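Values in this text are rule-based calculations from the coordinates and carry no lab data. Predicted model, so just to flag it, every value in this text is computed and none were measured. Cβ atoms are built from the backbone, for glycine too; each structure is taken alone.
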Structure P
């Protein structure tokens, strides 16, 4: 019989490897579905409805073939926390089952997170943001670095780094990725741009491919020198007021933390002297 936990070729540490680490304490049995709770380390937040309906129908006809991996809940001794198999657990509930087969193992928080990430990445079930959040948790909570994540998950360091960079996008763009309205390829070209959300909406509106999105951004950069959001109208009014008072061109750049710089552009020494006189007279 095929090992249901056999890892896909190419993954750094598959489920079989992780289960093997804890196999000496594994216990297989059936338990009440109501005694199982969702893992707090599950990186996936959303499930494809069509796929979930298919799994529900399959379980309704054949039952749960592959056991759910659980550990004793640290919050409630009467409950078991899912380590791998949340889709099966949810589908079993939808199918009206009262009991499900489980494999109970000893696992700490790190191993629980590793299980969840490996299972979902193997099956390509995570959206890019959920995948990145899983990697971020390994780094922030368990002192992984990019290289260690790369080796653990069996993907290149570049993939891990690019995935994590998506978390720097504005929350509005992150929502579009989570809703599958733009792809990871689209998202990658938006990282670091001031008006990423505006461009993301353009990509959706015009149904641009990744290549077309890259060309759009390149053209805008060529036209404007750089892509930037519209300046705060209050700053524009302030610039105009200073220019009227001094007769000198002024540029105000305000950053997100409200720090910034004020630049005066004078044409000759007479304008510079006038500016100095205005500053002395007022300050």
Structure Q
């Protein structure tokens, strides 16, 4: 069943001694704004959601190189392998609405976030997804720690000696990051986004950092600690997203989990605090 009512959500991420989201143009330092507050880009969050969809067994179009398990290594290869879609995109007379429908039916990330595909026959094929997610911002300026390390590049140097160089790891000592998002039924109609898809997104968000451990984010160093999920009783929503998000104020604290919550939940608006501790959430 196509999603009928607007949904809003708010997530709280707790990080300790890790790099939540490196900035590629700043030597992969943890992202910060000009005032020192930590940031995680919306692209980073969507990447992790896509990975969770893939872990659940669903097909996605935008697969990261290290998780490509379908035999394809580019978006073009995946689109070309979908013959009905490839034929429509290759023809100047192809019905682009049919092409959008085929893409949304096959790939869950397309009907969730949308897509843009360019081809030789058309300028571009754009799909606007119903799910909108903000960047995650820390409650306070974050303290970036440096650790110098020795990196071995070659087993043997030019004179038979091991070649190594100095490097550095950069990490956030501690930080609490908050992000928000909404799902709009007006756009869900266009992509075929269903009530079941919304439940899958909730599962993906509540297990956002499962299978995400790395040298930058060691196991246990970052997690989504709390997720609020509001479901309205109408298409446009009972309250504006801004009012909904401000009904839950997240305040910094010195003790773990380094935040407290001031809840002033809105009247007649259903609010679910999603269990983010139980990882046995299979699709």
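Name the one structure among P, Q that distance in nm of label points 7 Å out along Cα→Cβ at positions 92 and 236 of 4.3 was derived from. For distance in nm of label points 7 Å out along Cα→Cβ at positions 92 and 236, the value 4.3 is produced by structure Q.
A value of 37, 22, 19 was computed for Cα extents along the principal axes in Å, for residues 44-99 alone; which of P, Q is the source structure? Working through the options, I get structure Q.
Have a look at P, Q and say which one yields 1.45 for Cα Rg over 2.2 N^0.38 Å, as calculated. It would help to have the intermediate numbers written out before the result.
Details: P: 1.45; Q: 1.14.
Source structure: P.
When helix-only ellipticity at 222 nm (-39500 (n - 2.57) for each DSSP H run of 4 or more, over all residues; to 500) is computed for each of P, Q, the one that comes out at -15500 is P.
For volume of the Cα convex hull per residue in Å³, for residues 28-195 alone, which structure out of P, Q has the highest calculated value? Don't jump to the answer; show the numbers that get you there.
Details: P: 124; Q: 194.
Once volume of the Cα convex hull per residue in Å³, for residues 28-195 alone is worked out for each structure, Q has the highest.
For relative contact order in percent (Cα under 8 Å, 6 or more apart), the highest value in the series P, Q is held by structure Q.
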